[in-house]
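Multiple structures are listed underneath, in structure tokens.
Taken together, the values in this text are just the output of simple stated rules run on the coordinates, not laboratory data. Note that the structure is a prediction, hence the values are computed from the model and not measured. Cβ atoms are built from the backbone, for glycine too; each structure is taken alone.
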Structure 1
Amino acid sequence: MAREIDKNTIINLGFVLIGIIISVYIYNQNTKEIKSLEFNQEQEKKRNAALLGISELEKRIDVYKRLLPKKEASAIINELTSFAQSAGVQVVSVRPSEEKITSYCVLSPFDVVINALDYHAVGRFVSSIESSKDVYLVDNVNIRNEGQRTKGLVANLKVTSVALAEQGQNEEKKPY
């Protein structure tokens, strides 16, 4: 009988050991899977954070696109002419120069020649250009007194329209 107990005990211990070995194996496999899932979850959280940042940047870019729209040369010339009329100066000529495209913006310069009665009129014209809702830069102003030939002053200005570059535009120069 003692032998049977020892034999049954050994068989039971064998089953218990096999059960423990199988349990440890299953536990290790599940632990590896859990660690892999946790790692994947962290990676996805990082990706989601990056995508959220990109989404915020895209929203900001859309705002700038609305603030800095690309306009046709004729629309810009019409707007400069209306600024001149409101400032009390006469536009002699408006000539588009070579457009410059950078990776972020499109610069469209114009050479503008005006006649004005006095310096204040030229100042009002420049002020109305630079305070426009669209972005214009007055890069250069050259004023001279024409004396006997004309009444008042002749001013040469270089006015640049600034617009946000569209995606896919290369850095190149395009003439009008």
Structure 2
Amino acid sequence: MLELQPNTAVVVASISATVAILLWIASRCWDLFTGWKIRHNLIRSLRDEVEYNIRELKDHLKKSERIINDSEHIKSKLETGLIPFIIDASHTAIYRENISSLHQLNEIGLLVEFYAGLDEIKSYVDGFLLPSYKTISIEGQFEVIVALFDKSQKCLENGEDLLKTLDKLL
């Protein structure tokens, strides 16, 4: 049987310790890389979702300019019992599916503000179908429509700020 000299045993122990440390460092580097990749993919996905919602808000506001500018015509339509037909086309799946991971992002405030704005817009749109909407005065109904467009404009501005911030992170 091969006997190790005392110096050889020290060398083997040193090599073993060095290999163990190098493997541990490599595993930490891998964890950092995969964590970065997950964060990067989350930011990219949120960015794409925000960009889509911004396009939808711009389209909604562009098509709605006439409504605000021709208030008398809209009020006369409301007097006939017209219920505004506005579609909420916001997409929030990526935000909602990853809500428990968003605390990792420094931009959480911008994200929450933007998506809360989308939720408020949805509430306005859903409110048009409630029986209580018909009980509001014509002027009040029109003001609700104006408030919806104001909220949409503010949400659009927040979304554009958020998009710039997300672009910087990629």
Structure 3
Amino acid sequence: MIENESLPKPVGDTTLLDLRFFAPQSITEEARAASVKFWLGESAMPPEIAAQRASQVICHGMFDNQLIGIASGYVNVSESLKQPYFQYRTFISNAHRHKGHASKMLLRSFEGLSDFFCRQENPAAIGVLLEIPPTLAPLNDHLVWPETQFHFAGVADGGSHLRVRYFEQVKMKGGKV
């Protein structure tokens, strides 16, 4: 079962994260509290927003038994693309940024979300959508990100780059999703 499980770490490799996936809306109270504590400790957001987002957590990134990153999100119909996606966001602690952890969390989250949504008779989301702020967008100018296979899909009104990856098992019906 994919819900609330960790991927095993190879023996001797301490560079990999322990990635713990939570199916949407199934995070434990302990993990919810750890998420809020982490965000507040990193000054990532005000307490009221951290409390609200805690129920949207889908992945914890652990390194040496310390929480160093969180992925969260929600199902949303994209204004730009007019389709229902899982709107994904991630936060990595300052000390662990630029080490590839965000990509690893994104891949693990996508795998878990794909399994979760593709088990539904009428999936609530057809893929995962990322909004990359304009300040970060120039850091990777590939149309398809090689490591994660997320595709450039356009630019939102505020200048954020939209990246999308569809769940392979979701099919179009009569030309519509």
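Work out relative contact order in percent (Cα under 8 Å, 6 or more apart) for each of structures 1, 2, 3, then name the structure with the largest result.
Values: 1: 22; 2: 36; 3: 16.
Largest one: structure 2.
Could you tell me which structure in 1, 2, 3 was used to calculate semi-axes √(5λ) of the Cα gyration tensor in Å as 25, 19, 17? Display every interim value, and only then the final one.
Values: 1: 83, 13, 10; 2: 61, 14, 10; 3: 25, 19, 17.
The read-out was computed on structure 3.
Can you spot which of 1, 2, 3 the value -19000 was calculated from, given it is helix-only ellipticity at 222 nm (-39500 (n - 2.57) for each DSSP H run of 4 or more, over all residues; to 500)?
Numbers: 1: -19000; 2: -28000; 3: -7000.
Checking each candidate, the match is 1.
Where does the value 62, 25, 18 come from, among 1, 2, 3, when Cα extents along the principal axes in Å, for residues 48-135 alone is the thing being computed?
For Cα extents along the principal axes in Å, for residues 48-135 alone, the value 62, 25, 18 is produced by structure 1.
For distance in nm of label points 7 Å out along Cα→Cβ at positions 24 and 152, which of the structures 1, 2, 3 scores highest?
Checked 1, 2, 3; max of distance in nm of label points 7 Å out along Cα→Cβ at positions 24 and 152 sits with 1.
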